[in-house]
Structure P
Amino acid sequence: MITFNKPLIINLKNYSEISGDNSIRIVEDAKNARLMNHADIVVAPPPSSILALSKIAIPIVSQHVDDAAIGATTGFIVPEIVKSYGAVGSIINHSEHKIEYLQIKSLVKRLRDLEMVSIVCAADLDEVEKTSRLSPDFLAIEPPELIGKGVAVSKANPSIVRNSVKVVKRVSPAVKVICGAGIVDKYDVEKAIELGAEGILISSGIVKSSSWYDKILELASVLK
């Protein structure tokens, strides 16, 4: 199974900026930045783009997967299918696509059995403790009130990052805590790493920047 060391995970969401061929452009920029500084840069495009973008030499993860069976399950995003398209893992339980705990539990195991990376999102310390017991590969702390606001959780609420790391290392030491919500520059990344985070989950801070390549390179430089 592929592993990441201090990854910069770029969630493209469904922003208009990455529609059409722009999704290829931003992934190409991410690949070039990855080649330049050798950081682990990972992209999470809309599921409809996974097959095309996985042909570019950079790890691709799905933004979401459903706990639905492979087969006659119309409209669901199935782990086995996204793996066949080239995805190496998936985000689970993002604040914009919350799911039930039992579904999270099932999906973490399912991805593990498929040798895919699981990136579980948690909104607060209670959710951090509960989901860390499932031993996902990564646990992303992202208070929903800070997402897309341009105020990094590592600055606005540093204690939740620090305490999340403590909780996770007590409950399930192998799980890596990553920091999401509001990251906009390398100083936000530096602060997150100082607090114990082992990677970054980011979206608008890159997608809405004036230069995708320059912003990716700036943020990734802290994670080498």
Structure Q
Amino acid sequence: MDWVHRPQLVAPERPPWEVYVDVHGRRWTAEDDPSIDRKERALARLDRMTFWTVFDARALRTSRPMVHGWTPEEFDAVCGRRPGLHRAPDVPGLARLAGIAPGGLAWQVARYNGFVAAGRDPEFGRTHLPAPLVEPPFYAVENRPVTVITFAGLDVDTRLRVLREDGRALLGLYAVGEVIGSAAVNGNSFCSGMCLTPAMAFGRILGRALAGRPATPGPTA
């Protein structure tokens, strides 16, 4: 999963100073959770799988890089000029610009600031609570996932021949890799690099099939 403006979302790389909120202004995960898998599963439950990273001037100045490839000054300069990047002098105004429920975001930011003051997040168990979000201007970056793999794909047999709807193999047509669907090798989740070993295995199976040799010990199909 990737993001429109590529904020630095991997907690071990940059402990977050921001909060992640949905269209209602509510947080939906522990922002410092190191598990991308847990974050993606939580994200899949959001409306349109869209969320906003919300932070203040202190976070932009202190937590670097907030957004890949931009200095704080460069980021501030493009806010309001590029879609999905918003800046406002107060939290309700920021919410209105970003399309987030103003009352919900104001409530959530105040609640989060209370967690920072208490040194504890009872909502999601976030442990990195460096500072409250209180210094204007306030910023919101809209984040949307993009599909990098599909879990469905062409149906194939053990020789990687593409199958018709009735289960018969199409003569001379083979398929390997992501076109057969990542669920074939990854189950219901995906981690970077998980297709490397299947690529080698499929290459060997396909090579044997094209050479007229069995892919595994036993009679040919």
Structure R
Amino acid sequence: MLKIYGFYRSSAAYRVRIALELKALDWESIPVNLRLDEQKQDSFLQNNPQGLVPVLESDGKYFTQSLAIIEYLDELHPENPLLPSGIYERAKVRGMAYQIAMEMHPLNNLRVLKYLKNELGLSEEQKNTWYQHWIAEGFGPLEKTLKNSGSEGRFCFGESTSLADVCLIPQVYNGLRFNCDLSGYPRIQSIWDHCMTLDAFKNAAPEAQQDASAKKNLLKLNIFNNIIR
């Protein structure tokens, strides 16, 4: 059984969940609450000194960095490949995936947002403006890249899911969470709409994870306690 240590809203963990689902692998979710800094506990740091999610446990070994984990899974389980067979095609897919995972996501992950708010004193509105700015900076060129690749909207590259889609969907999800205007990116919107009809993407979504349910239950409990006081 593969184990994925992650946080339900982590984009990086979301990517790995999508890959696991697309490959129809058996996996177990081990929640790590980033808001409570559980990733800073010694027991977690033993397996990832960076103190980041996700971490994949496979055959008693621990793997870090979402893209490295996904390529490990792709090599270990070559069925339903996430990278094309051709050298040129693989480079194109990796290029799109890296645009998202290495250029966009690092500017808007939870560590950065917490620093902007807690250390630099930015207001919620200013933090959201920051987020929306970098989404636009990333999605504008990506939309053009998709157009140049010949994408007609079903997937980022070709007629099947790839590493690029695995990276795109979590980024769109977070963009929608932060009220980013996606109307200027019709190909990105079309890929999102199609992917979210597929079971693999639905099962990997943040709301489908056990720690999302735990948060909802806690919220309900707090509301109930406030009512009966």
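Among candidates P, Q, R, the computation of distance in nm of label points 7 Å out along Cα→Cβ at positions 77 and 141 that gave 3.3 used structure R. Suppose volume of the Cα convex hull per residue in Å³ works out to 148; of P, Q, R, which structure was it derived from? Derived from R, not from the others. helix-only ellipticity at 222 nm (-39500 (n - 2.57) for each DSSP H run of 4 or more, over all residues; to 500) computed as -8500: which structure among P, Q, R? Value -8500 for helix-only ellipticity at 222 nm (-39500 (n - 2.57) for each DSSP H run of 4 or more, over all residues; to 500) corresponds to Q out of P, Q, R.
Readers should treat all values here as calculations from the given coordinates under stated rules, not as data from a laboratory. Everything numeric here is computed off the predicted structure, so don't read it as measured data. Cβ atoms are built from the backbone, for glycine too; each structure is taken alone.
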